[in-house]
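Right after this note come the structures.
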Structure 1
Amino acid sequence: MTFKLVFRREHFDKLMLHLYADTSREAMALGYYCVASNDIGQRILVQDVELPNEVDYRVKTATRVSLSPQFLEKIFRRCENEHVHLLDIHTHPWAEGVEFSAVDDYEARNVKGPYLKKHVLDVNITYVLFGAKPSDARVRIWDHDLGDFHWAPLIIVW
C-alpha cells in the first residue's frame, strides 16, 4: 500500500513558520487528519494543525522536545470528538538528511502508540520529522496491529 501525506498550502505555510521560528531548539506541532483510500493507495489528508505556545511545551531544547499533558489531553479529546487521527510533527533543525532518532523510535513504539491504542480509541498516529530545511522530511504511519511503521515518502501540498 502506498501512502501520501497531503497538506493544504495554508496549513503547511503556518506550520513551517512555527517550526522554523527558532532553529536553535527542536519544535513541535500536532495535526489532525483523515484517510482517503483508493485502489492505488491511501492519502493522509491533513485537516488542521495545532501550534503550541511556549507554555504548552514540557521540554524544548536543542535535542529534545515534548508537550505538556494538559495540551495533549485537549488534542486527544478533539481527535475523539471529531473522529480524526493524530499527526505528531517535530524538527531536528540541526540535521541534514533527517532520520528519526532512537529516542523517537522508543517513544513511538513504547509510549505514544500503545497509549493511543489503550486510551484514545480508534485514533491512529502518523509521525512527521523535518530536518534543517522543510524539504528534509520523513513520514511514517504507526500500524497498531503490526506494532510497526509504514513509510510515506511523499508530502504533497495543494
Structure 2
Amino acid sequence: MKITYQLSQDEYLEALKLHEKRGLKKILMGVYIAFAVVVILVGTDFSNVREVITNVMVLFFALSFYILLTRMIGTAQNKKLYEKSTTLSNEVTLRVTGRGIKVDDQSASIAWDTFTKYKEDEKYYILYTSIRSFKIIPKNVMSALEQKEFKEYIDKHIHKM
C-alpha cells in the first residue's frame, strides 16, 4: 500500500492535540493546583475576611495565568517548529508492507517492531517509535479500503495507547 500526503501547519497542530492527550499533563496540572491551594491555605489568616478574599483572588489569577501561558507557549513553540522544519511541510510517501513502513526519502524501512504504540482519532493516526518521535498520518488521504487495510496492519503489529 502506498500513502502520499502533505501536512499543513493547521493539520500538524491539530494532530499534536491528539499527541498531547495524555494523563501526565493532567496530573501535573493537579499537582500544581494542589500545591497552590496548600500554600494559600497555610498562609491565610481565616479571621481576616479581606485576606481570605485577596488570597482566593490571587489563587484564581495565578492558576488562570498558568493555564493560559502554558497553552500559548505550547502553540507558539509548535508553530515555530513547523516553520523551521525542513521536512514537516514536505510531501511524504509511505510504503506500507507486512515488514514495516518505508518512507521514500529514507534508505531503510521502519520495521513494525520499531513502533512502540499508536494513537488514533477520527482524522489521524500517530505511530510512535519513541516518546518524542512519531509519524502523523492523516486518514483523509486514504480510501475506506486503504484505511481498513492500514488499521489491520497496525492492530496486528502495534499496541494501541
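Out of 1, 2, which one gives 14.4 for mean count of other Cβ atoms within 10 Å over residues 67-74 as computed from the coordinates? Comparing all candidates, it corresponds to 1.
Structures 1, 2 were shown, and distance in nm of label points 7 Å out along Cα→Cβ at positions 51 and 139 at 5.6 was computed from 2. From 1, 2, which structure was helix-only ellipticity at 222 nm (-39500 (n - 2.57) for each DSSP H run of 4 or more, over all residues; to 500) = -7000 calculated on? Checking each candidate, the match is 1. When mean projected area of the Cα convex hull in nm², for residues 43-98 alone is computed across structures 1, 2, the figure 5.0 traces back to 1.
For which of 1, 2 does P(r) over Cα pairs in 5 Å bins from 0, in percent, calculated from the coordinates, equal 1, 7, 13, 16, 15, 11, 8, 7, 6, 5, 4, 3, 2, 1, 0? Display every interim value, and only then the final one.
Numbers: 1: 2, 9, 19, 24, 23, 16, 6, 1, 0; 2: 1, 7, 13, 16, 15, 11, 8, 7, 6, 5, 4, 3, 2, 1, 0.
Only structure 2 yields this read-out.
Values quoted throughout were computed directly from the atomic coordinates according to the rules given, and no laboratory measurement underlies them. Fair warning: this is a prediction, and the values are worked out from it, not measured in the lab. Cβ atoms are built from the backbone, for glycine too; each structure is taken alone.
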